[in-house]
1. Using the calculated result 12.9, 38 for Rg and Dmax of the Cα atoms in Å, for residues 88-183 alone, pick out the matching structure from P, Q.
2. For which of the structures P, Q does the calculation of FRET efficiency 1/(1 + (r/R0)^6) of positions 112 and 168 (r between Cβ atoms, R0 = 25 Å, to 0.05) return 0.15?
3. Suppose you compute distance in nm of label points 7 Å out along Cα→Cβ at positions 24 and 72 for every structure in P, Q: which one lands on 3.6?
4. When percent of Cα pairs over 24 Å apart is computed for each of P, Q, which one produces 54?
5. As an exercise: distance in nm of label points 7 Å out along Cα→Cβ at positions 136 and 152, calculated from one structure in P, Q, equals 2.2. Which structure is it?
Structure P
Amino acid sequence: MSSINSVTELLQNSDQLQSMSDTAVLDTELLLCFALDVDRTWLKTWPDHRPEAIQVKTFEALFARRLTGEPIAFIIGCQGFWTLNLKVSADTLIPRPETELLVEIALGLDLPKVCRVLDLGTGTGAIALALASERTDWQLTAVDSQIAAVNLAEINRQHCQLDNVSIYQSDWFSQVPGFSASPQYHLIISNPPYIEINDPHLSQGDLRFEPVSALVSGQDGLDDLRIVIEQSPRYLHSNGWLLVEHGYQQGNAVRNLFANAGFTAVATQVDYNNLERVTLGCLLATH
């Protein structure tokens, strides 16, 4: 790469990413946008523009990181989710498109107008903030066991200017009032770790760069899902809902956990790849 290259010529470097990214062209565009501080429309409008040498040097450094497999979101420090643009860091998972299914399902549930929601393991705050942006009457509590994630989620909350979300540190339910104490929740929602400890994918692709604590959950990947599902009834109103994301091969096991915990209307929905991804259930009995 050279400092005299035009935008079009710099974008041709996407060929080098073809073998390791399904979105090589988009990746290259996003990196160049970041280096030039422009949007993608600008790139298409000014294809013959020749960036300054320092801008090309910045692009080269970013592109070299991508060639190692580092996720785009970590390189540029942000990721789109729902209608939001969220800051990300290596302390949290990168919000993924399939997790938007949790948001879609939650918004479609029959819940009170003034609904209290608990987001367990919030990470960047993506799920809670997306729901809060759509339902301004809802009151959302988002917790994470990692203080770095809590701090990042709070930064995102402030950036999104959402005042109906409270974020604090809790290892699952450890700091959440339960039983007859207030608050009690109409909806508990979670995208917990659900990868098996020996899963070979942990050493591949984006997962190599993300925190293991946000990915791995015991020998069968179900340790954290068990905690969330088994303890949720203590914190839910009657007719309250639990909604969790899980691995595509875990649907049957997760449905059994829901049934054993006393949930009814248990169902699993598939993601955009037609893979079982989200299970939900309603708590009819008073606990």
Structure Q
Amino acid sequence: MNSPSSKSAPTGILYVVATPLGNLQDISQRAIEVLKQVDLVAAEDTRRSRQLLSHFGIRAQMESYHDDSGVAKIQRIVAQLVAGKRVALLSDSGTPAVSDPGAELVRHALDRGVKVVPIPGPSAVTTAFSAAGISASGFLFAGYPPRKASEKRQFLEQIAAHSCPVVLYEAPHRVADTLQLLARICPQRQIVLARELTKLYEEIRRGPVAEIAQAISGEEPRGEFTLVLNPASQPALSRQVSEENIQEAVAAMLEAGLSHRDAARIIELLTELSRNEAYQSVQRLDTPETDLPGTTEASD
């Protein structure tokens, strides 16, 4: 087992330490040994990290480091590393710098010639994917969707077009809206919804996006969510066609007297958009995007 360098080293070491998602027994023995010997723990939430350390009888100097920590805080921590201190970076749970605070601190440490040592362990990404039952040689990790409605829709359309599985995170107060948007794009696509992984109330649901979205809409979601979306059955060639071009084609067909349904069918055949996506493209000419109904006459 690798152990922290002695304090006489000319520069310190930044340890990026993965911690349990919920079940404290998931922490590695190596992580425990590192946390016992470092000079400082930079933690996203000092109260939560102190509970973890106390459980294993670890006493360590602790300082907060989170999304709102400014450059001055980073510089102070890096100065300690340059002076020979050993620092452990912790997020609330899982692996730091993976859709969690840490990447900026790691980058600044590397820029100053500080050695960065990862201490691997729990990750919600791999934990959820391992229970998804999807046979694939790889997957795309997309992090958190954007918060702005228009950007989120574009983001979800892009991940739904991927020919490999996609793993993403979502907060409890936004997960219902995200699933509703995704249900408009690929309602019959299989999805895994994992909540409170490794904790007492761990829950893993599997089913079509529309079905899961409907179930969640009637609940009060709690805990952090990890979603695993099955890959598209074929590459979405329609993504190579701009929305502007599609709208021009739709306008021309409607002007020529075609019904909305017939125009949507032609768009579906020519672009390989799903039936639902094609129908919504036709509707968008006369209906603002925010007014689109959750369901249409067509389904994927």
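1. Working: P: 12.9, 38; Q: 15.8, 47.
Label of the source structure: P.
2. Numbers: P: 0.60; Q: 0.15.
Structure Q accounts for this read-out.
3. Working: P: 1.4; Q: 3.6.
Derived from Q, not from the others.
4. Working: P: 54; Q: 60.
Label of the source structure: P.
5. Details: P: 2.9; Q: 2.2.
Answer for the origin of the read-out: Q.
Each value in this text was obtained by applying a stated rule to the coordinates, not by laboratory testing. Note that the structure is predicted; figures quoted are calculated from it, not measured. Cβ atoms are built from the backbone, for glycine too; each structure is taken alone.
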